[in-house]
Every structure is written in structure tokens, then in C-alpha cells.
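Below you'll find the structures, each written out as C-alpha cells.
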Structure I
Amino acid sequence: MKKETYQFKYTVYDSIKDLSEEDAWLLAEAREVTENAYAPYSNFHVGAVAKLVNGEIVAGSNQENASFPVGLCAERVLLAAAASLYPKIPIETMAISYRSSVVESDHPISPCGICRQSLQEYEQRVKHPIRLILGGMEGKVYIIEKASMLLPLSFTSEDLQ
């Protein structure tokens, strides 16, 4: 028997003020994009903004539906938009934020399992890591260098071959 360990490192900043100008701008935009969310059921508005390697900016927000679970998370809305508008262009960095009338938006949240799988697949498809900036409307900010780090032992297209 052999035991394995999976670990990854991420950077924690005390607030948006401690980020580089570009990272702070992306997170501020993600905070603003939460206004575009359609979340009448959860009241949990998520916004995501990405900078592509060609310099283009793409945004997405969560879109709920009364016929749960057919809604879409902000991350997957953004990935679909990026893939449609700029096929094969890698995402360099994605910032994700949220606001809610139910809980305080004072700490980072992490993408859900479906979004983690979608981020991992997008990285694999374009052969480029997606750097993540995670933060609420205030408080600490996390930076993760590669989205796929959030999904250890992932199921990939290689498993189907």
C-alpha cells in the first residue's frame, strides 16, 4: 500500500487594495457583473470576468431557472461566451465574485464541482492554465495559479481513450 498526498498553494491577500492594478480591475469588474445575474430563487448573484491571452475581456453571470437545475453558473456562462466569441483563444485570468441578500459577501467563494470540471476541461482544450482570482465584495482575496488545481483526480478526455 502507498499513500499519496495532494496539496496546492494559493496566495491570500487581505483585500482588493493589495492586488496588482490589473487583478484589482478584474475583480472590481466581476463585482460589478454580479448586477447582471438572474438569481430570484437563491438571491446569490455571481459575476465572473476573464481576460483572454489576446487582451479581450469576457464576462458572465449566473442565470437561474424555476426548473431547477437548468440554471447556469457564472463561470460556465463565461466559458461558453469565450469559446463562442473567441474559439481556441485561452483565458489568462478569471475573477469571480458574488453578492447576496442572504449571506455576507466578505470572503472568497470557490467554483462548484460542475464549474471545476468545466474549467479543467477548458484548460485542457486550449492547453493553457486559467489563473483564478476569488473574492467577495470585500475581505480577503485568493489567487490560484491554475483552475484545474481545484479538481484533483479529475475525469478527463484522456480517460475516454
Structure II
Amino acid sequence: MDARLNLFGNPLVARSLKHIASAGKVLSDSTLPAATQELVKLRASQINGCGFCTDMHTKEAAHAGETATRLNLVAAWREATVFTDAERAALELAEQGTRIADAAGGVTDEAWADAAKHYDEEQLGALVLAIALINTFNRMNVIVQQPAGDYQPGQFG
């Protein structure tokens, strides 16, 4: 299976991806815990049906030491006992931020307030950036039907 368009082989897209990736570098240098970043990216990717990003962020999280139990339960985080209150708040924000079109009001005040109880201003900014960036990557990969399964940890880093 091949993608409809080679994102890295297309000069316009490749130039744009460099800029998007540099925003991701800023995110990785933030004080938002790396585990939280990966959980948020994984959950948004699951919601968006992005196989490539689901594969990538599952493998990156596992490579960084995340447990299989937690990774396997991200899609059912509300019923799982393995996530902290802060991670739950981040996952809720990620879900609502990803499903903006499904909710007339967008992200609820309650979801924002819950996240703000656990994260400072920089970390809240990092959460917003992480959610926006992963949704951008998800949409690009879904549109071109980027194949999943062959990602290797660190492949783009």
C-alpha cells in the first residue's frame, strides 16, 4: 500500500513540514511531561483514525518507557485506573480539542478548568500546541492514506 501523495517528496509540503516540525521541537522542549505529550498525541490519533500517527506515538511512548498496559488503555482512559488526574485532564482536553466539529461549544469551560488545576501556563500552552499539531499531522496522513506499521522510534528525530 502506498500513500496517495509522498508528503516528503512534494517540495511544497516538505518545506511546510519543516516548519511544523520546528513547532514540535519547541513542544518537546517544554515542561509538559513527555509521557503526557505522547498520551495526548496517541488519543487524538486514535480519534482521527490516523494509523500512521497511532503507530508512531505508541512506539515512541513504549521506547520512552511507557507501559503496555497504559498504552493499551488510552482509548478507554475514563474507565482505566492507570492514569493520574493530570493525565485524565489532558486526555479530556485532547478529546474535546480534537472533536471541535462534534461539539457546538468546542472545549468546555469545565475541561479547561480541570486542566488548569494540574498544569501551569506554559504547560497549558504546550497542551494546546500538542493537540493542534497532532491534529494537523493526523489530517495530512489520513488525507493521503499514509500506511501504518513500519515506523521506527526516532525515525524523524
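Read-outs: derived from the displayed coordinates by stated rules, not from any lab. Because the structure is predicted, anything quoted here is derived from the model rather than measured. Cβ atoms are built from the backbone, for glycine too; each structure is taken alone.
Data for the structure
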quantity: At a computed 14.1 (mean count of other Cβ atoms within 10 Å over residues 84-91), which of I, II; calculated: I
quantity: At a computed -20500 (helix-only ellipticity at 222 nm (-39500 (n - 2.57) for each DSSP H run of 4 or more, over all residues; to 500)), which of I, II; calculated: II
quantity: Which of I, II leads on FRET efficiency 1/(1 + (r/R0)^6) of positions 4 and 124 (r between Cβ atoms, R0 = 30 Å, to 0.05), largest value; calculated: I
quantity: Relative contact order in percent (Cα under 8 Å, 6 or more apart) derived as 38 - corresponding label from I, II; calculated: II
